[in-house]
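Student: Below you'll find the structures, each written out as structure tokens.
Nothing in this text is a laboratory measurement; each read-out follows from the coordinates by a stated rule. Keep in mind that this is a model prediction, so the values were computed, not measured. Cβ atoms are built from the backbone, for glycine too; each structure is taken alone.
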Structure I
Amino acid sequence: MNMILFVGIQATGKSEFYKQNFYKSHIRINLDMLKTRYREKILVDACLSAKQSFVVDNTNLTAADRTVYIDAAKKYEFEIIGYYFKSSIADAIARNEKRIGKEKLPIAAIKSAHARLELPTMNEGFDKLHYVCIENDLFIIEEYRDEI
């Protein structure tokens with residue numbers, strides 16, 4: 001059993017990546033759907049107790065954001081796998097422009113998220129860590145290196 005933790009600013013393909021790679025095997029934890037941290041915690045705790053693999057499909061921009069999930073998953077002996085969605089602000093904004101309705105975010109929100117982003121490191125407690133980028137509308141996955 002494992003916990004997949006997505007890291008990346010908005011409009012970098014996280015939810016689509018989930019649909020393509022984990023939809024049939026992992027529960028999706030997402031604040032956009034759940035609306036509150038309380039609901040999120042209930043679902044995370046249920047997955048941990050049931051030993052059900054799950055994906056945290058949020059931005060998880062800082063080490064402090066990520067440590068909450070990592071510490072909990074470690075207690076339940078889950079494998080912790082991170083995916084960092086590497087993208088320029090310009091590319092994220094271009095993808096955001098294609099969104100419709102409430103899914104489309106203010107550009108300031110994307111820029112603000114990018115300013116707060118702390119790149120993940122193996123020292124945070126990940127067992128595996130990967131880069132994900134989009135090239136020609138395809139997801140490219142690479143092994144993560146702490147140094148860029």
Structure II
Amino acid sequence: MTEPFVVHLLDWNAARDQARRVREEVFVREQGVPIEMEWDEWDERCVHALAIDRAGQAIGTGRLLPDGRIGRMAVLRAWRGRGVGAAILEALMQQARERRMAEITLHAQTYATGFYERHGFSTEGEIFMEAGIPHVTMTLRL
């Protein structure tokens with residue numbers, strides 16, 4: 001691997017251990033999301049993007065739900081600002097295109113709306129709280 005990281009699309013069985021580690025670090029430890037809110041029945045039905053560094057360690061993750069919603073986007077602090085989130089998002093968007101989804105939606109933490117806007121997403125509706133964190137719904141027509 002010549003790049004500093006690669007993104008793989010995986011099912012939950014293949015992604016579980018490394019995705020859990022990233023999500024627990026970012027959402028549970030950093031952001032204070034209760035661990036019981038982090039895990040849901042959707043993981044087994046999603047396509048998971050997992051960014052892996054040269055050492056084989058997961059550095060970021062995200063998921064595409066069957067209904068076209070992207071969620072659980074998380075990048076380890078040391079890797080933020082280095083294109084990992086963009087690569088994960090692009091991989092999930094491409095997967096949605098391949099599945100012929102007409103639209104992608106996501107619940108963005110309000111501080112991250114600029115990131116998603118740079119990828120073509122538009123804000124819809126009002127700010128709402130999810131896991132005690134302000135979010136807004138964003139959509140992208142494919």
Structure III
Amino acid sequence: MLFKTHIMLGFLIALFGIDYFAPENQILFAFVVILGAAFPDIDHPKSKIGKKFRPISYLFEHRGFFHSFLAIAGFSFLIYGVTGSVLYTTAFLLGYSSHILADALSTQGIMPFHPLLKFRLKGVFNTGSIYEYILLLCLVGLSVWKLFSM
């Protein structure tokens with residue numbers, strides 16, 4: 001999936017998360033969810049976040065470790081260790097998981113058990129296809145609806 005699709009999915013999840021978790025700082029909560037939604041592509045040298053952390057993007061296979069369940073668990077423990085906050089760890093976990101699930105829908109897929117298994121979970125949508133843009137449009141529409149229904 002494209003960066004903008006991941007960001008919009010993260011934003012929509014943040015809006016629902018704000019209703020459910022009622023964080024004191026809604027903007028920070030939304031930022032952490034969106035950061036989590038963008039973070040897994042740190043392993044791609046041409047991604048928005050990968051360009052900022054080039055050594056990581058060259059050391060790891062795209063849609064390998066950073067797109068695995070092991071990474072989700074590891075980064076969740078790391079975020080909790082740094083912040084001590086279940087709320088913001090959950091926010092990051094929601095965003096990160098949304099990214100992994102969205103990429104699992106693409107034909108490139110993900111390796112959910114990397115590095116233990118090379119099994120690839122694949123979907124039916126090509127990244128950047130008309131179907132992704134339709135999904136993006138739906139995410140924008142749902143986000144606007146959710147913003148005005150709050």
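Student: Where is FRET efficiency 1/(1 + (r/R0)^6) of positions 41 and 97 (r between Cβ atoms, R0 = 25 Å, to 0.05) largest, in which of I, II, III?
Tutor: III
Student: Taking semi-axes √(5λ) of the Cα gyration tensor in Å, for residues 73-128 alone from the coordinates of each of I, II, III, which one would give 26, 14, 6?
Tutor: Source structure for this number: III.
Student: So, one more: To which of I, II, III does the computed value -20000 (helix-only ellipticity at 222 nm (-39500 (n - 2.57) for each DSSP H run of 4 or more, over all residues; to 500)) belong?
Tutor: III
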